[in-house]
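Each structure below appears as structure tokens.
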Structure 1
């Protein structure tokens, strides 16, 4: 089977953190005998050599200096921070469609479109290039659906078309699947592509949960953007410190860092909030292993977006760390309150602080829940399961395409 993945961005170097899950998905598909490749936009004209060892077709859409619509930021964030970037969108789509039509002439069996707003146009061009014989799978990741529904409703008919035009549809979480079905009522397979777990490392329980006199070490990992809710976590830390000694480590970078630092200063907890910035895999593993509780305090941002799934929760569960997260978006696919972790109301620092204190006050229960969380995550989010479910979607898409052509 020949499969072409259409995506917004693909790693430019071996250290590029962009979509590592997609690299792993394609790599594993190729190991399984699928002829999988990628169609992605160029970034400033390059790269000339693919660091992943995966066949990648880079389409050009502007002079090198202007090819910055993707990779450094999501396209919506890039346009919001630099509105003139929107002028590149027509050329981006044209460049993608031209490249896709050329690839379509090679008759791939499946074009797998990630973020179909607007990449379904590119997928449709590839299908036309193949004489309509190529099946199209569209995978939705929350942000594009929420963006249209809440901020750009005039694009809703186009969003509905992307869903209708696909031969099969997937979503990253149950909440995203519901949102897709509200736009266009059709079957949606829930496949958390970004969440597959690698091998579980050796885990060592932390002592602080069992020692009320030891500082409680909280950890957040992720981009410092509004929907992550890190300011809420900082305010919760300030309230938690009235109950016991605690500190917070923040791993990640983003445009909200200054706002988070200001919040820490206003709450008088600057000395207990540590900004680690972007770290390599070895350092990140150490941060997970050395925390007492992992926290994902997601909120609904000004664009109406929130967590599509919360992959970092799965990473924390690999280390058997108790996780506390907001009851928002796709997080509830991973965290069942009191079963695999704990949930708190989004945006409520007081409730979050109390939840963190309660978890820290019951170390044996926290340990049992963390172990259960790891076992559940391994069962539900393994690569074996995700590859099998993806294969089923490809087969159903090809059958649907054959039915349409009869």
Structure 2
């Protein structure tokens, strides 16, 4: 396994470009199951999760090829046995996204219950409830979800919670259902909107994406897709925090700023200068960092995927910050590792009280999940001495060559073998 070695204290200065969005690429890759033919996707990030999802599509009979420069082709002319095995699904919760399109196209699917980062319970019951309403027979046994339906039918589905993958899975299934499906309390995330745009390019009839009422009118068939994946707003936010924490001056190019109001607002409250500029967003850090309170919510609220990164920044603030996590109940696992670096944090249930300190100290730390790993890298950028971040396979699931991008901005960071 690899680890990162970081020497803190370097200002980040320069330009950096944001990669394609993991959380957009994966559901769009799942959409290729719906239509026979060769699909061509651009701006697909080179990530472990994309590699895993490609292997999953290959196991279903698709031909998947990376042709360079972020372009991926998927030949879904033939779908074999519609089974997503445990060996591939166990590491990535997004694997559940093959369930809806497999049932829609093949009339059946057998998908292992998914795994992924251990940040809290993320049940798939809303996915299954929606499919049952659409006429599917659902069984769970021996760790697998078995779903069968001769033909899905359009229905009215109300989601008890605006689940992102649940909304996406049901959208995918509904494109080939008979009649009209209305999904209420749907997720508003930009990645859901992107999936709807991709599906419409394939010939789907969808309206209401970006609102809590998405309407899908089923069609007889869809066409192969050619689509460019949106930039990753969480990577962009992580780079923004990196510049802010290090008192840097960084132009972040290919930044989806239209989807980042909550992050930009909180950085501004902390004293960071954030300005739109031709080609991206310029982020100029200031000292001292002002403490701000943060409460995570589904989009357009502050993203849970940015909570750990902002906590690392608040560790260096001048006052007291209260961070409230409302989305996942176990997303403070990075706290123990930040405390190893001298952070002053107290956790009480879904609340973390962060007392800012003048400095952090480098230490050996261990990543526990994807965004926690990013927070430890950010803390290492400002800590005195050397920080050693192990188990960075978590980082590689969602960040494309993050250490290379930081190094180009002046960070002293390198990847070495454990």
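Taking FRET efficiency 1/(1 + (r/R0)^6) of positions 357 and 389 (r between Cβ atoms, R0 = 25 Å, to 0.05) as the criterion, the top structure among 1, 2 is 2, with the largest value.
In this comparison of 1, 2, the computed figure 1.02 for Cα Rg over 2.2 N^0.38 Å, for residues 77-172 alone is attributed to 2.
Could you figure out which one of 1, 2 the value 69, 43, 40 for Cα extents along the principal axes in Å was computed from? Derived from the structure labelled 1. Looking across 1, 2, the calculation of FRET efficiency 1/(1 + (r/R0)^6) of positions 61 and 125 (r between Cβ atoms, R0 = 25 Å, to 0.05) that yields 0.95 traces back to 1.
Taking helix-only ellipticity at 222 nm (-39500 (n - 2.57) for each DSSP H run of 4 or more, over all residues; to 500) from the coordinates of each of 1, 2, which one would give -9000? So the calculation was done on 2.
Please compute distance in nm of label points 7 Å out along Cα→Cβ at positions 181 and 261 for structures 1, 2 and give me the label with the greatest value.
Of structures 1, 2, the maximum of distance in nm of label points 7 Å out along Cα→Cβ at positions 181 and 261 occurs in 1.
Here relative contact order in percent (Cα under 8 Å, 6 or more apart) was derived from just one of the structures 1, 2, and that gives 21; the source is 2.
Computed from the coordinates by the stated procedures, all read-outs in this text should not be read as laboratory data. Treat the numbers as computed from the prediction; the structure is a model and nothing was measured. Cβ atoms are built from the backbone, for glycine too; each structure is taken alone.
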